[in-house]
Structure P
Amino acid sequence: MTTIDARPLALDDNAADLLFRDARTANSFSDEPVTDEQLQSIYELTKFGPTLMNAQPLRVVAVRSGDAKNRLLPHMAEGNRAKTGSAPVTLVLGYDVDFHEQLDKTFPHVPGAKDRFPDEGVRHGIGRDNAFLQIGYLILAIRAAGLAAGPMGGFDREGVDTEFFPDGRTKSVLVVNIGNPGDNPWLDRLPRLTYDDVVTEL
């Protein structure tokens, strides 16, 4: 006889807490380093999330050295500088405008797939939307590594693009601090909308 598990989630409560319920946006970080192995493992999870035609437009610059942080900090909004300075690694996240050029590799069962995207303006929209989708997977992967993520939109995009994406073919969309929480890292948990507030059943 087949036993039906009455739980609505396949994840156990510990995993659900780690990824969602107990996870918070960190505003300060400890001195404990983020290892190369952790960064690589985070990406190895992130890459499996779905994107349009497997386009995978997300591009990442991992800012770790003091020199690189000094290049980044002037472009951050004033309220984001201290926490960015305290994070052992800050990820500058952008999308590749020319993501279509890799479709022969990432979508090989459709020959000439890249030819469907001749319009650069269209590629900007697709690249940005799907990069944000990948960033959602990335934040969950950071949490899965036992680390805290601090995503931020408060920065000078033109300045960051000039500094970190100088060829002009990658456009920044978000900056994410990652590391272990430091002193007083959490603000009070803010209210969440309920299922009935958000979901319409037809």
Structure Q
Amino acid sequence: MRKLAAGDRLIVATHNPGKLAEFRALLAPRGIEVIGAGELGLEAPAETGTSFLENARLKALAAARASGLPALADDSGLEVRGLDGAPGLATADWAGPERDFARAMRRVREELVARFGSIDRADRRAAFVAVLCLAWPDGRVECAEGRVEGEIAPEPRGTGGFGYDPLFVPDGESRTFGEMLAAEKEALSHRAKAMAALLARCFAEPDHG
């Protein structure tokens, strides 16, 4: 299988500008031309899968077949142990159709308080999970998973990142993802871990010569 190399074009099957920026940063050292699905007017398919893997796979294949180019998609979410793994596959849905993540973070805290009586007594262990799938127009697909363990902060902190980042403190850190610089988050993130596995399998090493 030919690996993607500098100069190749790659569709990133997302309409989320935060995710697109993360992927551009992750792929910049490889010289890959990253094109967002929204820039080509590609519609997002219905996410009918029952797992992050199924959803990432169907999004990648849909974009690859519609564009005739290799396509990368992720499905990712926040799993909170004290909420039996919720929001999980519904991570984006908790933000509503307007994608109001302040509302989504408020719901996480409110549901923990409702279950445990207070945020301090709640089981706040959590993990961000990402599955990335790289699909080719001929139907070949490669996938990888990344996880970062941590806990829910008592209150959202920071304005960096996107989504639930201000509410998540990764293990070994006192700051939330929202309080970190983009490069600091990238070094720890679930998406970066999954991307590292795909880079090793599907992308040529950058030419430093």
Structure R
Amino acid sequence: MSTVLLLIPLISAFIGWFTNWIAIKMLFHPKQPTRILFFTIQGIFPKRQQQFAEKLGKLVSAELISFSDIEQKLTHPDNLKKLMPLVDQKVDDFLRVKLSDVFPIISMFIGENTIQQLKGIFMNELEEILPELIRNYVRNLESQLDLEQIVVEKVSRFSSDKIESLLNQIMSTEFRFIEIIGGILGFLIGIIQILITLISQ
């Protein structure tokens, strides 16, 4: 068997690895449209960034984040209970400090029992109206915020370098695997070429 035949699998492996490496690089490069002879080429992600942003915006607003989910989470009894100690503290501060600053005469006639009674009334009322206040606030927010448009604008403004860096952080292992697979397939094709050559002799 000649030395040239033995080199075929190695050359094929290099070609397989190199073509996959080039294909991965062409996902991001060239970042700007570049004319080569009769063709204009540009990396897939830079070229399709606007379309990617629009698709992502629709996905986020339709599937990932919804104001109804936010509303349900905020008005859930367990989450409201976590707010009540702070509300209790603010009501107590109002009755003991701020009320006496604004109406010093009235505060002279309000004792501890009255403060506790008033605070109990306020807290009961707040527990009833707080969920509705939150619901109204979220609905008002929904009418003012366009999640889809916010995502589209943010992603559209990403630099090509930032997108490349982000995807490399997420998919560096997968990209490396694709390169290695290219080399392995190239090597196997080289082995098959040797076998075909030997059989045909």
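Derivation of every value follows stated rules applied to the coordinates shown; laboratory data play no part. Small disclaimer: the values here were computed from a predicted structure and weren't measured. Cβ atoms are built from the backbone, for glycine too; each structure is taken alone.
Among the shown structures P, Q, R, from which was the value 34 of relative contact order in percent (Cα under 8 Å, 6 or more apart) calculated?
Source structure: P.
Of structures P, Q, R, which gives 54, 39, 25 when Cα extents along the principal axes in Å is computed from the coordinates?
Attributed to the structure labelled Q.
From which structure (P, Q, R) was Rg and Dmax of the Cα atoms in Å, for residues 86-157 alone calculated, if the value obtained is 15.3, 47?
Answer by label: P.
If FRET efficiency 1/(1 + (r/R0)^6) of positions 14 and 46 (r between Cβ atoms, R0 = 25 Å, to 0.05) is computed to be 0.95, which of P, Q, R is the source?
For FRET efficiency 1/(1 + (r/R0)^6) of positions 14 and 46 (r between Cβ atoms, R0 = 25 Å, to 0.05), the value 0.95 is produced by structure Q.
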